[in-house]
Structure P
Amino acid sequence: MNKHALLAMLAACTLLPATAADMNKVLHVAMNAPETGFDPAKVSDLYSSAINENIYDPLVSYDYLARPAKLVANTSTLPSVSVDGKVYTFHIKPGIYFADDAAFKGKKRELTAADYAYSIKRHLDPTVRSPWSFLVDGRFVGADELVKAAGKGALNYDTPVEGIKVVDKYTLQLTLTETNFNFLSILAMPAFGAVAREVIEANRDNTNAHPVGTGPYLLKEWKPGSKIVLEANPGYRKVVFDSVPGNDPVDRAVVKALQGKTLPRVGRVEVAIIEEEQPLWLSFLNRQLDVSGIPQAALQDALVINPKNPLDVKLADKYARQGMQLQRQQMPEVNFHFFNMQDPVVGGDSKDKIALRRAIAMAFPVNETIAAIRRGQAVPMNYIVPAGVAGHNPAFRGAPKYDPAAANALLDRFGYRIGEDGYRIRPDGKPLAVELASGTTALNKQWNEYWQQAFDKLKIHLNFKLGKWNELAKANQQGKLQMWGMAWGADYPDGENFMQLLYSKNAGDSNAADFKNADYDRLFEASLKLPDGPERNKLYDAMNKIVVAQQPWIFGDIRVRSTLAQPYVKGLKLHPLLNTSWRYLDLQK
């Protein structure tokens, strides 16, 4: 019996459609910002990715309980990797099918290696304009030639590419141009879930509105910016929970609820978009939401916070008595404000422009905002790579000391004189004003008050560009924002995911600051050839020093996330890399 016949026989035994999820069980959750769409090659925001994680299947995923995060097989077995770290060979499991769709003309459509090859190539297609192209550009042998041949037009997906090879129906071989032993983590991202070519081509005018994957849920209803409804995929393969618990009591509770059961458990997930904190909190308290983060405004109500150590907390008695469940996790993320480095006022690498950015950074009270707005539930950011991610240096201190007096002296020294109206002008005598992009929520207003105070101390005019998150994100991609605050959470647990945020070739995509520095680029490219370890860490330190010297970012903070679940929610455990836990949750009211 040949290999594929054996795999097909095993598939018939192990990949039969699961017992249907209980459609009477409806999980109610919320997101605090609107999604932008559901084409994995076109969206990069957290909110859209959270939905895509439940619709599409990447080749590999993460064990739900293992800490630190552990990659496991998903639609493919774990790949074989060549000794030089360049060739990854995947074997797709037979018997996995896409959700039914008109594009398949009434036939069941099996997932194959060609679907992953197509899905990866879409991130290279100039007409798709994938925000994740930085993860694949220059990565695969022969792919650059394919992109070059496309010019500004569509990629020819039928042209063979040595680095993205369909060996046979179920075998995919990826050959990298450079050694990279961390590449498998990239392929676990929702962005690399498999799409079907027929569906994309049939819906080419609006691929964001027509997601079809092989994952546990499918999109049932979408009211943009208001409501998203997912329903269990009736053709989802049989997946039985088998994660191995650690010593954590949360692990034991999860295993007790899920061991040996098929996933997903809940038949319907209703996602509300609730941008304001107070309505979000009230919705949870009224049991209109089953799981929710604790909004910053509600932290002091929900938690008993030790004033000597704000990170030492417990759930308030009035909620503990109700049986509510509290889970906490320091996020693998960084929060920062960036300057548009190509902007004529705040950008550039001349000494006066660096002095302006440095002064603004020195005038912003990060520790005060952690105490007052975050309610102590965050730690200062001092390094581009956060704790919990390979490459972090806890000894590095990248944030400047809060010192408005020294900041003003720095501006005086570099020619930012105070004009007749009491505000500073540029060294060339032109008016000086900075525009900071901001959302419109009550929380945004709190942050803006601190920014206004910081600029007032520097005697610099500050204007706010207000808009919805998705509107500002679009303007940012077009280079129209002068200054904006962002959070970047780990897509995969390696420092490369964060250090690439300032790589010049990613300008316009993940490099929101449009920062371009030849020394930084050289060090980053050298780091890609090294595994995690002391040699690569030295390069990371050198890159951080460049960023500290140039100040394209103002280092902010790293949040400690507190999540509450109602007493009847079973199976919850926060994961550092998975965006959602919906497929693992059960409701036992």
Structure Q
Amino acid sequence: MWRRTVARSAVVAENLRRFSISASPSLIPGPCIVHKRGADILHDPWFNKDTGFPLTERDRLGIRGLLPPRVISFEQQYERFMESYRSLEKNTAGQPDSVVSLAKWRILNRLHDRNETLYYRVLIDNIKDFAPIIYTPTVGLVCQNYSGLFRRPRGMYFSAKDKGEMMSMIYNWPAPEVDMIVLTDGSRILGLGDLGVQGIGIPIGKLDMYVAAAGINPQRVLPIMLDVGTNNQKLLEDRLYLGLRERRLEGEEYISVVDELMEALHARWPKAIVQFEDFQFKWAFETLQRYRTKFCMFNDDIQGTAGVALAGLLGTVRAQGQPLSDFVNQKIVVVGAGSAGLGVLNMAFQAVSRMTGKTANPQFYLIDKDGLMTKERAGVDPSAAPFAKAIGEVDSLGLREGSDLLEVVKKVKPHVLLGLSGVGGIFNEQVLKAMRDSDSPKPAIFAMSNPTTNAECTAADAFKHAGENIVFGSGSPFQNVDLGNGKVGHVNQANNMYLFPGIGLGALLSGAHIISDGMLQAAAECLASYMTEADIQKGILYPSINSIRNITAEVGAAVLRTAVVEELAEGRGEVGPKELGHMSKEETVEYVTHNMWYPIYGPLIHEK
């Protein structure tokens, strides 16, 4: 076995050498040319090494005498920060969760503002502990308080006042190359609603995850806030609010502003991936359909959430002891007809269609604020219309248009109850107890709304009321549940970070000019197959966040291979579509891994 592995690795290495690709990522970075000297270097978080500059480099860059004389190694700096962080944890013990979370965010943010290399090394090595601070759920708290927390700008801000100027403004960004852009208009931040310009915290957090999980170089990412006003009266009256103090643009005025920004981004960085994030429902679908065949973009709330949810749904079928083909028989009740809920249904429908053909008629039941959605309802949004059930289908179950959640669960006896409603606690005791009568021996409950306060139910309540033999998933982190007698109720955080970094990285390295449904499906199916059968039988659907770089490499490779098969790949750099097409599955994973940036201090060379 050992000889076969070595032989196979040798073949992989030889093929990668043939494509001018190293077989493994180098941890010794080459020199970096900088155009700054003196204090300017120390004030630039991209290049600052704090007290880590060697003496020869201090001479080269004109900073000798501007720092204490002792050179502190990267490892020593790392440990010093971690000691400070542990001290903070100790000193804030017993204080309210919001106070502790913001204190942790502040200490990480200060490091981010000062020294990006050290910041990302700390984040990568402690991803399980730090992801909930710089990403969900703490990022929601940060956005709510962003105007008061603001210290220094990060990313770019475009507003309705900049119409006609965006094409020139885009050149104000100092980085000559950008690979990844995350864009929001702040209209639907998590489950918190319209937070206007304060929503910039979301793109910043998402791009931190791109760097940590996908190894995107932090000098090549760009968070963008598109400020078109806010309808949040509280913010409009807040004297500290940093955004436009006017109502949101609507209709053609709104679309023309987004059009101009997208054209400007594409003009300067035509190969960059643009991820749309936290747009309100009516614009999320419209902008996705408007731009997805013109630019390399995707909407994480619609497509990323859908992919992670689909991976969980396929894992549930495996947990029930059934082949994946049995997914076509799953009865799924989805609560929430927003962009995320409809995104899940669209991707799940595509999965069923691939298994059954064009005659697919999956047993999906959609519930919104007005109850069960049927074709009898007037004024159904076109995006939701395909999932409205025919009256005959629900009549046979004793249901009707507008039936409430409890009634639907009792009558349908679903295999899966999936919440993306944004309504905290909607899966109450009665609803959860009704899931005990599911037609599945191992029903699944997914409470996927963020942040934690908006979760449809807690993990503890799900296992308490629905029974111990369930599969539980959530959008926000919950602790595993002690069921007694040595049994554990596993919590599966259906976190978009399992997929969006791999989708972005795979699309980037393939050089795809669009991100197709097939590429997204490949990402979801790759994640679904990642878990071992033993873990699945325990009710564990998703891998540990500690493995996020390995997961992203696999997902990215699956996306890349699909782009090649669908003839969407144009290649990147010296690696063209022909070379990509000749790579084996193992070689694509090696290629993706090799192209991940890793935070290590490299030598800086000054050039005027």
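Read-outs throughout are calculated quantities, based only on the coordinates presented, and are distinct from any laboratory measurement. What you see is a predicted model, and the numbers here were worked out from it, not measured in a lab.
List of remarks:
- Read-out mean projected area of the Cα convex hull in nm², computed value 27.7, structure in P, Q: P
- When P(r) over Cα pairs in 20 Å bins from 0, in percent, for residues 139-482 alone is computed for each of P, Q, the one that comes out at 18, 48, 31, 2 is P.
- Parent structure of the calculated result -8000, given that helix-only ellipticity at 222 nm (-39500 (n - 2.57) for each DSSP H run of 4 or more, over all residues; to 500) is the read-out and P, Q the choices: P
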